[in-house]
Structure I
Amino acid sequence: MIEALCDRFGIGGRVRSAALEAYARTAALSYEPQRRVQIDVLAAFLEEGLAESDLTATFGYGYDDAARARYESLLARVLGTQRALARISIVSGTHAIVAAISACTPPGRTLLAISGPPYDTLRNAICDAPHALTREGIGYREIPLAGDGGIDLAAVTRTLGELRDATVFIQRSRGYAPRRSLSVAECERAIATVKRAAPNADVLVDNCYGELVEEREPSDADLLMGSLIKNLGGSIAPAGAYVAGRADLVERVAARIYAPGLSDRVGPTLGFGRALFQGLFLAPLIVEQSLRGLDFIAALFEALGYDVDPKCGEARTDIVQAIALGSSESLQRFAGGLQAAMPLNARFRPEPGEVPGYADPVLMSSGAFITGATIELSCDAPVRPPFEVYVQGGVTVAHAYLGALFAARACEQ
């Protein structure tokens, strides 16, 4: 396939040679965990026992919405949690996370982030924006990651001993920061450490970009939060986000998002239930395609002399690939090259711009059919040292190959 793409789109020279080398490296890689996830999701659908009538839409308040109720039951089954709240009216992962933090962290309690600073827009919502959570009476502390990039469990134990009352936050994915992503096993060890040090502390895990990448989810957490238009949406879900975990905490979040007494009994699916179900049905396959594409991208840019994380063939815990490009000019070339391979807006040229919640200008490349659905091929790059670009997704491996080839060719010019 690589030779055919290079021939069709005029890719030659050093990039073609590196691409052939990268393709050879990735050819022997196994994605057995994703195949087992596909089986688990199939089993969840069969255990749920859906009927066509469960796709029925409601409008207005959304009372007795069968699609909503059955989708949330199915999602809880897939994630291994007691209960899930999944709504198209929760517009993003950040919306879900802030609602969960707010519901679980009353004034006087401290939010303790144990995986270093949260990603820019979330930290802004917690600390800096108008009406930020810290302005509503909650405390906030961070524990930096350890030298190996993992959670500093000793510091977690020590800090929880100093706090009278805490809600603990873990971010699985690197987001758009020069840190590695955390595995489910690392999250589980951190959760166990928290529960030993502070049994009453609630642990909230930002699961975004990590769903279905490993064979299990961090369901030991009290709450998981994430987006429905990334991994779980299978590139079909039109909008939405979720909170899943302990039933009582999900109830608390529902009351916060809607109203006490209404809880999860309102919120119409507006006819999009079919897309949510179908997206989740396809999601394991789409995640596998994404991981295959990201391994190729890592191998290609490493062959061209760039530092990449993770490297081709290393265990992946999310759908984000970091590439250290070294300069703002290289970021611009990379984003422009990737944009030229997009199914939409391929003739646009990305320019750095202000993005709400980011202190630095951000370069983005995206031609997604669903805006913000980064399971579709895209990249983001805050224009700041160390000038890393973060590539996400890829619905088909062929599209990821083409985007990588165009980006590499642009960087070599």
Structure II
Amino acid sequence: MTKPRPSVLREFLAGQAGSAVLLMIAAALAMLLANLPGGGAHIYHDLIHAQVGPVLTPKLGPMTVHLWINDGLMAIFFLLVGLEIKREFLDGGLSTWERRRLPIIAAVAGMAVPALVYLAVTGGQAELTNGWAIPAATDIAFAIGVLALLGGRAPASLKLFLTAVAIVDDMGAVAIIALVYTKGLDVAALAGAAAVLVVMMGMNRAGVKALPPYLIGFVILWYLMLLSGVHATVAGVLAAMTIPIRCTPGTPDAEDSPLHRLEHGVHPWSAYLIVPLFGFANAGLTLNAQVFGALLAPLPLGVALGLFVGKQIGVFGSVWIATKLGIAERPAGANWTQVYGMAMLCGIGFTMSLFIGALAFPGSALLVEEAKGGILMGSLVSALAGYAVLRWIAPSPR
């Protein structure tokens, strides 16, 4: 009999630093190539924007390397996000309202306050308003990766709580992408996508456990979503909701659970290929005197302060208030200084923030670059400050 495999989340919490380090290397390499002297930087940009495919939709034009990564491969990343959300709500740390309450409160406040900070800093400038959601996101790989570097100085309850907050945060980010950054809907394509989704749900209800029919449905759903005007990556989350699961609460995952098998199959590709490729394709910020001078402009400053200040206030403040009001309990074994350090790490918004930044300012390369600078600045400061608090200021857990 085959021994049951532990869940992806349990494996992730046990050895999550590797994928985060790979993402950092990919981002650093992009920055290096984008700043090569002479005409070297053009090699990077020509590679990222090279046309390597047909016109799948007139709205996007010919497919480029950048489009295949952001609109294609990232749909697989969002499929994994959807699988994690479904499993956590049905079979994991968010399976009861008592467990969901505090992460949901922290995640909602951790998205709302950074958005308000961004809007306050940008002063209501109409051309910048659309970027309000950029600092609202948390990068789970980076944040958990920093916690992993701390070893035993971060209690397991804090890692689980941060993961739960990030998962709820991802749900909010997906909703924002679908509702806010969608324009010019193609009703026929959207109706076709809805029909495919109904068929996939019907397969689930009929007891279909084989994964290939669902994966075929996912590809068709992705293409129809691409045509519809809704960002194609949302197809990943929707498809994930149709994958059957056999719940095994408190025990290793069942081998006959399609969701767990698909999650284990997708996770290595997402963590070690897709997300690093995304970082490589989107983190290439050209550094020059003009860029450094623009870091204090409203857009990058609003993003950076939203991530660093807004996340702290939103996450830590909501946890403190919820605890004092008796709505929920502080993560077991974690003191308030450790919770504060964890709230700082929530300000690492790299992957999802870069993704939203590209959607917020389509057609404006300058604003996308400014947003990118703010994301890198806010995420770096949040990571260093959060690590410092948990490493040198917070007392060691007993």
Structure III
Amino acid sequence: MSDPGRIVNDPQTAISEETRRIEPALIEIRRDIHANPELGFEEVRTAGVVQRELEKLGIAHRTGIGRTGVVGTIEGGRPGPVLAIRADMDALPIHEQTGLPFVSRIEGRMHACGHDIHTSTLLGVAAVLQRLSPQLAGTVKLVFQPAEELLTGAAAMIEDGVLEAPNVDMALGFHNHPDMPVGRFGYVHGACLAASDRFDLYVSGKSGHAAHPDDAVDPIVAAASLITQLQTVVSREVKPIHPAVVTVGAIHAGTVHNIIPDRVHLRGTVRTLHTQSRAIAETAIRRLCAGLEQSMRVSCELQYVQGVPPLFNDEGVLERTVGSVRAQFGDVVDKGEPSLGGEDFALFANRVPAFQLRVGSGTPGRADKLHNSGYQPDESCIGLGVQALSRAALDLLS
């Protein structure tokens, strides 16, 4: 990349050559982060890696945004809008079973969602865009976010002003997708990820001997009845064409075989793509709990927390980004379907026009899934993601 004229006249070649030059280093960074995973709001070491690399590149940055987040800033050669590009940094409380040479060194923690891929990808974008900065008409904010898995990191960074000074005009997010072959990219019009709400429900009865249920009020039977009733929220109250899920993910009750306990604790999640469905689900769950109290003689304490909203892709940012990816690689972008997974990048998209790009990370011959103890993404998705996002930023700020 010694000829600056090639940067001006041939962005495709400039971006691909610079990416190839730095790709081995990015893979090493990814493996280092992978071997040292940190949970949400504990990403001190990871943030230090990001800070170190931004300093090497001469990119101005701030730390401690949203507790452990880092924000780098690249000023373009001409005035223009402000584009934020966001990557998440946190790992999951999963024991890794990949057997890789760079396997997690920390018991019970693993980058099973590929946020190590995301962090190293955005560092690559930082390197490319710093090189291309004279060609940018505007500013790029590089947002390295903590605690996405907790769905609270974006809110913490927003509270600390990540979308201000200067004010962000549009945002790009991205996520690796093992269900897509490496080398392919994807998009979804409109809502691509769901609102993610959660509930804790305590069903209280009266304890007693298992041989004499007539002297007790059994909260386990009541809770079991409620679990089956909860499935009618989606099947009988939400519009069939509106995707929704109500899942009870944990049940805690009792200690031994022959005692009916006093209380059952249920924990669950509600996922919806539409605002109307979100309201219907919460109202229905509250009504079913009230009915259970009357029908089963128990008392119910429901703690219902609305989490992040659905992630809506802005059509303008989507179309321009998809066009940029095609200009860089050709016909490698596919229209996908929404997912009921949740993502707190939705909070960015609630405030500014935004789009989340899907980056294929499927390793040939494997059928990996996210949040799995054996997840092994194809590392070539790092360089491909760098090229796609760098080209999109260059075109959005041209």
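Of the structures labelled I, II, III, which one yields 23 when relative contact order in percent (Cα under 8 Å, 6 or more apart) is computed from its coordinates?
For relative contact order in percent (Cα under 8 Å, 6 or more apart), the value 23 is produced by structure III.
Work out the source of 1.00 here, i.e. which of I, II, III gives that when FRET efficiency 1/(1 + (r/R0)^6) of positions 67 and 147 (r between Cβ atoms, R0 = 35 Å, to 0.05) is computed.
Here the read-out was taken from III.
Given 21.3, 80 as the derived value for Rg and Dmax of the Cα atoms in Å, for residues 27-218 alone, which of the supplied structures I, II, III does it correspond to?
Values: I: 18.6, 54; II: 20.4, 61; III: 21.3, 80.
Value 21.3, 80 for Rg and Dmax of the Cα atoms in Å, for residues 27-218 alone corresponds to III out of I, II, III.
Please state which of the structures I, II, III yields 4.3 when distance in nm of label points 7 Å out along Cα→Cβ at positions 179 and 299 is computed from it.
III
Of structures I, II, III, which gives 2.8 when distance in nm of label points 7 Å out along Cα→Cβ at positions 19 and 59 is computed from the coordinates?
II
Which one of I, II, III has FRET efficiency 1/(1 + (r/R0)^6) of positions 107 and 347 (r between Cβ atoms, R0 = 25 Å, to 0.05), as calculated from the coordinates, equal to 1.00? Intermediate results must be reported in sequence, preceding the final value.
Details: I: 0.00; II: 1.00; III: 0.20.
Structure of origin is II.
Taken together, the values in this text are just the output of simple stated rules run on the coordinates, not laboratory data. This is a predicted model, so every value here is computed, not measured. Cβ atoms are built from the backbone, for glycine too; each structure is taken alone.
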